[in-house]
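Next come the structures, one after another.
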Structure I
Amino acid sequence: MSAPLTRLFVFVTALTVAHFLNAEETSIPDLKDRRELFVDEFIIESLDGLSLRLHHPKREEPAFAFDNPWEGRFSAYPTIIKDDDLYRMYYRGLPNVEEGTVAVTCYAESGDGIHWTKPNLGVYEINGSKENNVVLALDDKYSRSFSPLLDTRPGVPSERRFKAITGVEGNGLAAFVSEDGIHWNRWGPELIFTQGQFDSHNVAFWSASEEQYVCYFRTWTGEGYNGIRTISRTTSDDFLNWTDPVAMDFGGTPMEHLYTNGTHPYFRAPHIYVGLAKRFFPKKAAFEGSVAESLVDNPKYAIASSDSIFMSTRGDNRYDRTFMEAFIRPGETQLDWVARDNTPALGLAEGDGREMYLYRMSHYAQPTAHLARYSLRLDGFVSLHAPYAHGELVTKPFQFEGRELEINYESSAAGELRFELQNLDGSPISGYGLESCNSIFGNEIERIVSWENGSDVSKLSGKPIRMRVIMSDADFYSFRFRW
């Protein structure tokens, strides 16, 4: 190529790259110092030889039995709230479903998420005594699906530090508030929202990323209680006035009955909402009628089956359902396979710094009804998984704020991960290339990536970049840039 043509080629290439960069920069997300998980493809540009892998919690011992006279086999809908160093749990107490039986809202607490106590609160008289763990017994309709939250909105008055919604079935949602999480009072109009069916565990929370209250609640695809049980979303600035609902979209995946949605901000990455939902098969019984009827004495609960699924959303009206298989299968005994069993609790508890705890209803409608505890690695819902052969991730362009790159990963002794920070055109940034990255292998929740010249990436902070990762025989769970 002649010198004039060479100069022309270089000039045209430079213009093309500049145009590409300008176009890219207009839509580049700023990750700041937040943690990113691989629960969806938000940050993924391309994968070569890698795959997204769903991980499954390990079943531990029961958290506690629903063994008080006012609790019983139809106890349901647990919610876990972390309040400083205390975990608070709220759940429905309901001994049976015969007409006239009254539901109450019960309370338990724990300092570690493993050992739970049911304190005698002395708030309501039940069966002639105030020695019980009941926090709400105003009216049966309010305790059928009481769903509390700790309001983290800046400036919230102390007397409304705790809030709750409760589905008044067939009518709408009512609101409650509390200063201490024990003594609750009605708040606002009789019903704060009426555009739904609400016949299950409806949930609400303050979203720091959206700067508004968000509510996910039960709807049906047909009129009234017809069609498929599904989920809709509404938002509010004040918790009392809510927008018109929007049906959640599941990305073209098959519609399934979702009995609960379990949607809440993940505590290590609250801009990501995880949905630990119960999937329901109303006409798919695991046993013949006689077997099921020997386990439960109410024919209504002797049919159907349920399991638990994982999904996520980033605050719009779409759930990511990359994984259609079960997150938690029912279990290994007949008692785990009856009707409306296997409802995940709303919320998580952090364990020993390496794991978190999930909870799920077990043996629903049976004398042995209890809450089961499960354990899972921190950030461990989903990983980028590499087989023995090397695989590669290239991210979409992003910006960040921070001085170091922290990762959560594990590998075999033979495996490794290496990282490269790139310009938007895919070229390695000097000093942060793949060849100069120190090989990473092991099993760590917080590992700092380093290159030959160290781990400081602060000179790239606020600038649009890409990240390339080479992996073998390893799982990559999350990353963040931190100061």
Structure II
Amino acid sequence: MPSPVAARRPRPLLPLWAALLAAAVSGVLMDLTYPSAAVWILAFPSVALVLMSLIGRRAGSALLVGFVHGGVFFFLLVSWTSRYLGVIPWAALALLEAALTAVGLIVITLAYRWLPRALPGALGRMLVLPTVIGALWVGVELLRGTWPYTGFPWARLGMTQSESPLGAVTSWLGVSGLSFLIVFVTAMAIESVRIRLWRRPRRLIAPVAAVVALFLVPAFPTTAVGTMRIGAVQGNGPTGYFDDREPYSVIQAQTDATQPLFGEQMDLLVWPEGGLGGDPLNDGSLARRMTRISNQIDAPLLANAATARGEEYFNTSMLWTKDGEVEQSHDKRYPVPFGEYVPDRAFYYAIVPDLIGLIGREYSHGTNPPIIDVDDVLVGLAICFDVIYDDVIAEGVHGGADVLVFQTNNADFRGTDENQQQLAFARTRAIETGRSVVNISTVGTSQVIGPDGTTISALDTDEAGAMLEEVELRSGLTAGVVLGPWVQQVLLWGGLGALIFGWWRARRRR
């Protein structure tokens, strides 16, 4: 017969007022794990405060706790969205993500209610419960990262560890796998205190050893296969949405910043997203300027522009040759909703016509592979926010990419943390894939990053400049690339399945 303790719903660990305060503090700490502060260790106390606030709550109060945590976190994290457009898009995005977070965290509250009843022993509390909590947390991240529209996978715990000893874990389990382990370790620490495991110190040996091992995991090995001499140019031109510009001023800024590379030997020159200021496929003067640049450096130019094909527009990266031809191109896979296109335009125009009216061009979603071939070297691509979508990166690496190039335009977010956050994601991708990354922005910060996540060279924000590096090429797939999508699915469905099992078994025990 089950014990009375196993049959009772646990009392909240914190009173509601304290839980709401802890949730708010957790949101602040979570924001500080991201650049520019980038205090990666704060991910652990932030998660701990959220989990302690959820333990023992009913669904309604858990929803409130989750909304406070998500609201504080996202209002701080994405404050850069208000740089030009004001408070409405900032509030809309932050409140939406907070609401999704709140709904998702309810299942964690339910796990804390049902699983200790279903499996009340030490093994259930120290292993099964933390595993399910970590899996459900990943499920919340996947919810935010896929819905609505194409989602916003910007705020993932695994992305906070690009400069921590834990970063190498992404090369084994992917970004979601690292998110899971951070929450798992934190939940296990909470349970060890709740069941007073310190009274039996020997039982702490295995959990402590697991945590130590986590910090000592080496990166999954990939194979060096040579180098590629890549030039990357940050023009610092007038590339913002509201910047005043003269005709051809954007490409002129890029050309001026490229001049120190004239006469240097290189295999590829990379310009950032939006570094042309027009469509060279429909502007002969722009095309001739690009051809001249390609001939002066005696190498192909990887440039980016908005291109028109029939009635559709694409955000396109193109490999421009010395003959003035585009032999290969890639279109951005995930245009930004309400930035590069407006889903359900009529509906939103009726609500905020002034803001929606500013977005005059509707970009289509690209379908071609994110990869180009430069003299038998395969280069994986991601345009701007595509860097945060796992499938774009994985497709390039599975396609044989030996190096990754990320082109971005951060001019609309000058003076904010947006570029530093995006750069941290680029660094995570380098570690996860075991590939060098060339991350080039119109206005900075731009960097060449080694396969281990170290910075090889950099250009400061709001300064024109050029980098030229012998970039290491790597082949082979890391476990993180191969297993990462499977880890996500196992955690998502395994967590939900374990929650249902816990509910069923808890009812039977009661």
Quick check on the output: -15000 is helix-only ellipticity at 222 nm (-39500 (n - 2.57) for each DSSP H run of 4 or more, over all residues; to 500), derived from one of I, II. Which one produced it? II
So if we calculate volume of the Cα convex hull per residue in Å³ for every structure here (I, II), which label has the highest result? I
Can you tell which of I, II yields 17.3 when mean projected area of the Cα convex hull in nm², for residues 203-466 alone is derived from it? II
Working back from 95 (volume of the Cα convex hull per residue in Å³, for residues 107-170 alone, computed), options I, II, answer is structure II
Origin of the derived value 2.7 (distance in nm of label points 7 Å out along Cα→Cβ at positions 75 and 307; candidates I, II): I
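We did not get these values from a lab; they are worked out from the coordinates using the rules stated. All figures in this text were calculated on a predicted structure; none of them were measured in a lab. Cβ atoms are built from the backbone, for glycine too; each structure is taken alone.
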